[in-house]
Structure I
Amino acid sequence: MHLITKKCSGIRKKCSSSTKKHSSISKQGSSISKKHSTITKSIVLLVKSVVGSVNSKKA
């Protein structure tokens, strides 16, 4: 009986550590996606400003 509970607690520890790793990975993923969205926003702004300057030169 005692051996079984030891095994169970060991498995629980492994599970908790893997979920911790998973949460840290998902955190990294969300921060990367945030960076990505800000980069795309800046690119869109750049393109808009370039297009605006080209249009004003044409007019």
Structure II
Amino acid sequence: MSTMEKLLSGNLKKVFFHYLVTSVAGMMVFAFYVLVDTLFVGRFLGSEGLAALNVSL
């Protein structure tokens, strides 16, 4: 069954939760990346580095 067929004729709850879990996991990974990046930049570059990071995000 192709992705389009799953979206059109599959179980709506199952398809919805599949995409929900995938998107939430992606957002959590990105949030962790930003946290670690902020810690490194703040530790080694200081307040000017954090200001530059804030502008870039």
Out of I, II, which structure matches -36500 when helix-only ellipticity at 222 nm (-39500 (n - 2.57) for each DSSP H run of 4 or more, over all residues; to 500) is calculated? I
Calculated from one of I, II, Rg and Dmax of the Cα atoms in Å reads 25.4, 86, and the structure in question is I
Tell me which of I, II gives 3.8 when you compute distance in nm of label points 7 Å out along Cα→Cβ at positions 7 and 39. II
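Read the figures in this text as sums done on the coordinates, not as results from a lab. A quick note: this is a predicted structure, and the numbers were derived from the prediction, not measured. Cβ atoms are built from the backbone, for glycine too; each structure is taken alone.
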